[in-house]
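Structures incoming, each one as structure tokens.
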Structure I
């Protein structure tokens with residue numbers, strides 16, 4: 001990622017970088033992090049694709065009506081060997097919120113961010 005950033009920063013004008021990143025954003029492959037369009041989050045998978053991986057993970061682990069913490073999804077035994085293991089928490093939360101909006105799960109708060117939970121309903 002640093003190499004790509006360096007290449008973009010060194011060889012493209014600001015307008016060209018913004019056009020390139022805007023194309024990624026329009027394809028769902030990136031998201032602007034600020035209104036000035038100076039910071040952009042590049043996504044390995046689109047949020048919808050991460051959401052689909054989460055649903056497959058839940059089905060594969062018999063969690064159609066189950067409950068897990070957010071941290072169990074990213075670092076639990078069940079996620080080992082999957083793309084979810086060790087994934088960025090911000091991206092995971094965006095994918096979970098996408099699924100919540102679609103009615104596939106409910107996110108509930110614990111006493112801290114470390115014990116936020118997910119109740120699947122798929």
Structure II
């Protein structure tokens with residue numbers, strides 16, 4: 001089981017997700033934690049300069065890429081960690097993580113499930 005956990009951890013750490021904006025002019029690549037690794041902007045975006053729109057497109061594209069990366073990590077760890085537990089961890093929901101830990105220590109089970 002330890003070998004499987006190590007293998008899954010390495011697979012999750014290798015997750016890279018690239019998402020393109022709806023107009024195809026912005027591409028964002030994020031890692032497993034949703035951190036931005038690369039941002040590509042097609043020069044055609046400057047044909048209609050609108051800094052607010054560009055900022056919104058970049059933000060939306062990065063958010064969608066991060067959501068896909070988190071989903072992939074949930075899928076990778078699904079054999080070992082229930083999705084609700086992993087999701088709370090990935091989202092930094094310490095209250096839920098601590099409650100789940102306390103419940104586990106008290107012998108209560110949490111159901112898995114997928115997103």
Structure III
């Protein structure tokens with residue numbers, strides 16, 4: 001019996017400031033994980049978006065992760081525009097062995113997210 005293991009699930013993200021038409025650099029992003037819908041959230045990683053609005057070095061998710069949550073601390077970034085949202089939290093289901101790219105499209109009074117590739 002051979003013991004093959006699935007590759008760990010992974011997460012990446014980027015932020016595009018749609019009101020300015022450019023990436024949102026310098027935004028703090030935290031990643032939390034849990035196992036099961038009633039599991040406790042555990043902090044997993046923290047990063048800051050680079051000049052391209054990307055977090056490029058988020059670590060692989062622990063085995064057994066079923067949900068992940070990205071929290072984007074956008075208040076400081078958007079302070080000059082009088083932004084309505086101080087933070088954006090996105091919770092999503094995790095599939096073992098898959099890569100989950102979660103872009104955030106941000107403007108002062110709204111945002112949208114989607115599963116990218």
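Using the calculated result 0 for helix-only ellipticity at 222 nm (-39500 (n - 2.57) for each DSSP H run of 4 or more, over all residues; to 500), pick out the matching structure from I, II, III.
Values: I: -14000; II: -16500; III: 0.
Source structure for this number: III.
When you work out mean projected area of the Cα convex hull in nm², for residues 42-105 alone for each of the structures I, II, III, which one comes out largest?
Going through I, II, III one by one, mean projected area of the Cα convex hull in nm², for residues 42-105 alone is largest in II.
For FRET efficiency 1/(1 + (r/R0)^6) of positions 50 and 82 (r between Cβ atoms, R0 = 25 Å, to 0.05), find whichever of I, II, III sits highest and give me its label.
Largest calculated value belongs to I.
Thinking only about distance in nm of label points 7 Å out along Cα→Cβ at positions 26 and 58, which of I, II, III has the largest value?
Values: I: 3.3; II: 0.8; III: 2.3.
Comparing I, II, III by distance in nm of label points 7 Å out along Cα→Cβ at positions 26 and 58, the maximum is at I.
No value in this document is a laboratory result; all are computed from the given coordinates. Every value quoted in this text rests on a predicted model; they were computed, and no experiment measured them. Cβ atoms are built from the backbone, for glycine too; each structure is taken alone.
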